[in-house]
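Coordinate-derived values only; no laboratory data. From a predicted model like this one, the values you see are computed outputs, not experimental measurements. Cβ atoms are built from the backbone, for glycine too; each structure is taken alone.
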Structure P
């Protein structure tokens, strides 16, 4: 097998492992050792039964220490670790992350979190700083992008802003959408729970929706009442809300299914108003309103159009 760990290729076969540059020049190979790569810092290590050697992107060895017959499984952000083993730094010293953990989960931009034996998590930056030690019993951590994190705790959901060192509560979930400069959040309660916020956590449309999807190519799909429609970043509806869930396929193409069409029939199954309307409203005892493609039609009870 061959895997790409920027800027290296790691190849494995029946004869051992080989490390190649991005130009596929052979850097090193080993028959009985293990090669691990730190993509954050472009470092790699060679771990054999006697020693561990660390190399930089210029293939220069920067450290060497005894392995004592131990083969480590992971190398991330200058941390060398395996389950139930001490976490080492690149000089073979025990890292300042002294908590025993069962798993280390890399996130983007050098962030990562560890899962302790208790199954709760701790969040760290690339300098190994514990970012939210005051928040206990974190069950899950999601990187929302742009230094924002979603923390699922025993006491509820928290959005943590590491840039401004702020915490936001009252939400059930959050979906990153930073290619559009927007974050979609779901509030805990209320019929209209979904809101589109900017980086300052301001509601950019001044209203909420009963369901919503994130923006893509300048458009999102939302539900204000019972049916889906498409909106732009100003909240303007681009179609009449008469659809099932809408999927944004590309710049101006959307996939969806229409809701069933409506009409009016009498007790003898005679069609009074054609079954082609998105909505039928009985205005009074004399007038029936039909809505189709955003247009209004008015009929009498015999099906004759009196206004359109």
Structure Q
């Protein structure tokens, strides 16, 4: 009786225990769940290898029927070196390209080119990226943004307008009173742009003004013969200064040259008569007259007048001219 109860208990337990999946059954079912159940219980390496290969093939064909990127990434995580890993990588790249092209942003395109620089669709993606990126820069141009664009597309189809926009922004950044050094650097760096040409013209104008303010007479005369659009008040002041210096030095040659600039200066009649008389003087009388003028008028105008300092004391008022 005791033995009968043990046998009956064993039969009942065996009948209630779940049936272990074998490879044949899993192959007949041909579902991912069946293969995973077999792999979980099986200890045979050969059968596990065969089951894993069938599972990979089944999942890959299911993957091809699916959409999106996540299923491909999941497959590659499970089978990174499997039989179909190369096909899965190509499928992942293609779907990434399609998603990047269908998006409206720039970064999906950049991300695709970063992960798949040699993909067959790379050329099409780069073309769309360049057009889309430049379109965004036209709406909100910044120096940093255009520099990044030019670094990515140094020989792109929008290189010329991008350089023009960058040069214009750099010139505007200098403000209303740019330094000559900054203008010089900008005119060199962006020589082929309109802003570079404006910077070069502004730099040349600065130099012209420096010549008018502090240059010797021969430099001023050469500038007046060469350039037409110069500020009239500054030209008049410059010529008047050189005229005074020439008169106080009895410099007839400079005065003759100055009076020849009829477009910019008209010599007084008294000065013309004085010049004729100076020419008739002997060298000794000329030197004597020069000494007399210097004693009578010791002040000779400086080439440039940069600062004026007025010092006030309790007993006097002194004006100091500093060149």
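Here distance in nm of label points 7 Å out along Cα→Cβ at positions 96 and 232 has been calculated and equals 5.1, so which of P, Q was it run on?
Details: P: 5.1; Q: 7.0.
This figure was derived from P.
Given a value of 1.20 for Rg/Rh (Cα atoms, Kirkwood Rh), calculated from one of P, Q, which structure does it belong to? Going label by label, the one that fits is P.
Name the one structure among P, Q that mean count of other Cβ atoms within 10 Å over residues 216-223 of 16.4 was derived from. Please list the in-between numbers first.
Values: P: 19.0; Q: 16.4.
Label of the source structure: Q.
Calculated for structures P, Q, distance in nm of label points 7 Å out along Cα→Cβ at positions 24 and 288 is largest in Q.
Upon calculation of helix-only ellipticity at 222 nm (-39500 (n - 2.57) for each DSSP H run of 4 or more, over all residues; to 500) from the atomic coordinates, which of the structures P, Q produces -22000? Could the numbers behind the result be given before it?
Details: P: 0; Q: -22000.
Answer for the origin of the read-out: Q.
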